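Chemist: Given below, in the form of structure tokens, are the structures.
Just so it is clear, none of the values below were taken in a lab; they were calculated from the coordinates. These figures come from a predicted structure and were not determined experimentally.
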Structure P
């Protein structure tokens with residue numbers, strides 16, 4: 001049990017960024033925590049942490065222990081929790097990361113209900129548009145939108161992610177409305193810059209559902225979707241957006257769908273977890289809760305129906 005407790009301490013140090021913070025969270029003195037980390041390194045025969053005056057970084061051996069040890073610890077916690085408690089009384093920490101705008105608009109309003117349903121769960125929500133490695137960063141799950149590319153993750157589809165091309169009425173009045181995908185070459189297009197670089201090729205579909213690839217360009221680009229929707233509302237160009245992101249603007253008429261006969265293909269909104277033999281009950285409870293609320297009547301699709 002000492003070995004398991006020491007590995008848990010090591011993981012907590014990586015999650016919180018310092019030995020002192022990890023010690024406080026476990027009600028230990030810094031001296032005791034340091035001694036236990038040294039004991040773990042001595043028992044394993046490797047160095048796990050690079051220590052400087054300001055930061056701690058995992059060594060390659062420490063990274064390997066974090067990736068494999070976290071799964072083992074969580075499987076053990078899930079097993080013991082399942083033996084102690086019924087599914088209606090799950091407890092423990094849940095660390096989740098999700099896109100900032102989606103989390104703020106659609107997940108945040110649901111969280112009080114989730115916490116009321118599961119009073120034993122402690123929830124830590126990270127809002128970020130950065131795609132992080134779940135295991136290294138210590139997250140239990142992530143909400144991801146779009147096409148999944150990481151085959152090492154286990155994904156559950158929560159909802160369809162519909163997308164549209166849109167622009168402000170003032171922009172369309174000044175520059176005209178594109179009638180075919182080829183017309184986009186003569187328009188200002190607002191470009192997302194993501195983990196795969198500048199997204200200047202937009203995938204659309206023709207009347208028969210066949211894929212089209214259209215190269216676009218424009219004077220404004222950003223890595224943050226909120227800035228692109230702000231730019232579209234200000235009349236700076238044509239944007240490619242998910243309907244969850246701009247449903248309210250479509251309903252109010254502040255943005256209008258263009259090239260509706262050539263829609264971008266749907267993608268998905270997913271809950272993803274690291275590969276493991278058993279998803280902890282507390283994590284599964286959060287995934288099930290989101291699936292319950294997103295599976296049927298999506299709030300952003302209501303906006304779209306009113307706008308159409």
Structure Q
């Protein structure tokens with residue numbers, strides 16, 4: 001009897017000390033900082049697992065694997081999808097929209113926007129860097145309704161002209177993207193809430209568009225300036241930090257014109273390193289904000305220091 005009681009006591013003690021189940025999950029994906037009088041909020045839409053060894057284009061077949069190994073990264077590469085919310089004090093502007101709610105790892109931008117303290121109805125303008133799905137699909141919900149019902153959507157007219165153009169006259173590889181762009185843009189076009197612009201344009205006070213054609217026909221980056229502070233939102237000017245900061249010449253299969261995309265990237269690298277300003281990058285690990293320092297022909301990425309605005 002005493003042995004049974006002791007065994008029961010030991011079993012009860014063991015159960016009481018057992019660890020709880022692992023919680024899993026991650027904190028809401030938003031990060032906020034001040035930019036002069038502006039407020040910038042990075043919003044993570046989630047993670048793609050990309051076979052970048054097959055997507056990046058370089059004459060050295062070992063380069064990508066070596067660079068990833070140098071950064072203790074594996075394949076497929078966990079690749080962030082980031083969007084950026086800029087509050088100028090007068091306008092609330094969203095730069096790119098993420099993918100949409102498709103699974104547990106991607107399509108989280110809207111959830112994180114709300115978690116950050118804003119509502120989609122409060123967004124005044126949405127600026128699109130280009131019309132690939134991971135930048136525009138968050139414009140509409142699963143029923144095809146506008147997620148940002150009070151916003152004006154803006155993009156370069158070369159970009160919209162291509163993706164919203166005649167599919168029959170386009171390369172076969174682009175037709176799926178064109179059909180998707182028309183689907184996503186439909187509620188904004190019908191409501192008269194899409195207003196394309198032509199090249200370099202000031203859109204609202206302190207925010208302007210800069211053409212960087214190459215990744216797509218009308219790929220555009222956006223510059224926010226407040227006082228002495230500046231941040232440039234690069235869109236898909238680059239994709240893989242571990243490779244393309246050391247080797248800016250490496251392009252990716254997603255580029256519609258790699259020969260043009262590389263000089264655009266190289267020019268922006270040089271300007272960012274010289275200017276010492278922040279950049280916000282869609283596919284760099286969240287929050288995707290940092291600065292560049294030139295290191296010979298390569299560049300060093302200096303992530304933003306975590307702080308409270």
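Chemist: Of the structures labelled P, Q, one was used to calculate helix-only ellipticity at 222 nm (-39500 (n - 2.57) for each DSSP H run of 4 or more, over all residues; to 500), giving -12000. Name it.
Modeler: P
Chemist: Then there's this: Name the one structure among P, Q that Kirkwood radius over Cα pairs in Å, for residues 91-218 alone of 15.0 was derived from.
Modeler: Source structure: Q.
Chemist: Using Cα Rg over 2.2 N^0.38 Å, single out the structure from P, Q with the greatest value.
Modeler: That would be structure P.
Chemist: Here is a follow-up. Between P, Q, which one scores greatest on relative contact order in percent (Cα under 8 Å, 6 or more apart)?
Modeler: P
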